[in-house]
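Since every read-out is calculated from the coordinates, none of them should be taken as a lab result. Computed from a prediction, not measured in an experiment: that's the story for all the values here. Cβ atoms are built from the backbone, for glycine too; each structure is taken alone.
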Structure P
Amino acid sequence: MDIGPLINTAVVSIGPRHSVAEAARRMRAGNVGSAVVETEDGHPGIITERDLMRAMADGVDPEKATVEDYMTANAITASPSWSALEAASRMKAGGFRHLVVVDEDGRAEGILSIRDLVMSLIEDIPRKSAGAPGAHDTG
């Protein structure tokens with residue numbers, strides 16, 4: 001299965017010089033766990049809940065600390081045509097839970113989270129079970 005249908009296209013974006021407090025506000029308003037950081041070189045970065053937690057643990061003033069101080073620059077990006085297995089493998093290998101999905105021009109098209117992958121697997125289980133040999137309708 002391609003990841004294209006699984007991605008969250010309601011991308012929250014922020015600039016690297018915004019405060020981490022602003023990143024948190026935008027992520028909360030969008031009900032998401034990460035935001036795409038729009039960088040000057042055009043390659044997207046990412047800031048996540050974990051990055052915000054790290055900033056708080058560092059004891060910084062969230063209104064003064066900047067996104068660029070806590071973001072992942074040059075985030076690993078994915079194509080919507082990647083398989084779910086490829087995306088999960090990259091996440092596992094890199095130790096992260098979000099992938100920025102980009103279009104052919106390198107623009108952020110969406111975010112794929114580990115939660116998106118797990119939900120797709122959970123939704124796929126009943127379909128596979130229903131078609132499995134020996135499975136029969138009890139209703």
Structure Q
Amino acid sequence: MISKSCKYAIRATVFIASKAKEKIKVGVREIAEEIEAPEAFTGKILQTLNKNKIVTSLKGPYGGFYCDERQQDLPIIDVVSTIDGTNVFTDCVFGLHQCSDDHPCPMHFEYSKTRDQMYATFRNTTVRSLADNLTAGISFLKNPK
């Protein structure tokens with residue numbers, strides 16, 4: 001499964017992208033609040049996302065994080081790959097190094113279908129589509145109170 005860092009990274013990216021139509025740049029504090037993550041931890045995740053061109057940061061009084069058109073069209077798999085890598089989509093659920101169709105672990109055939117479907121979902125879902133759902137009120141980033 002994907003890590004907590006990766007979940008926060010996806011949530012942060014979607015939140016930042018949801019502000020793109022309004023040309024709003026958001027700060028670390030606001031992002032951390034919106035994704036319900038510690039501010040310092042969020043800052044480190046955002047640095048990684050910026051370094052890997054998933055989001056962009058601008059320093060100064062009118063600065064903050066934002067997504068350009070290209071970044072909004074990135075598939076979510078790019079965020080996952082940046083934070084966790086893609087091993088979650090290839091590794092054996094039992095941790096075997098030689099797990100394959102020819103040498104399967106006890107869960108290989110069941111898990112590989114789920115794993116492949118999850119990979120396809122992450123590959124075929126864009127940051128923009130999730131941000132649009134958020135903006136439209138169809139989906140949420142925070143837990144209900």
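From which structure (P, Q) was semi-axes √(5λ) of the Cα gyration tensor in Å, for residues 12-91 alone calculated, if the value obtained is 22, 15, 11? Before the final figure, lay out the partial values.
On the way: P: 24, 13, 12; Q: 22, 15, 11.
This value belongs to structure Q.
Which structure, out of P, Q, was helix-only ellipticity at 222 nm (-39500 (n - 2.57) for each DSSP H run of 4 or more, over all residues; to 500) derived from, given a value of -15500? Label of the originating structure: Q. Here FRET efficiency 1/(1 + (r/R0)^6) of positions 36 and 100 (r between Cβ atoms, R0 = 25 Å, to 0.05) is compared for structures P, Q. The highest value is that of P.
With Rg/Rh (Cα atoms, Kirkwood Rh) computed over the structures P, Q, the top value is the one for P, the highest of the group.
If you work out distance in nm of label points 7 Å out along Cα→Cβ at positions 4 and 52 for P, Q, which one comes out largest? Please list the in-between numbers first.
Numbers: P: 3.2; Q: 1.9.
Structure P gives the largest value of distance in nm of label points 7 Å out along Cα→Cβ at positions 4 and 52 among P, Q.
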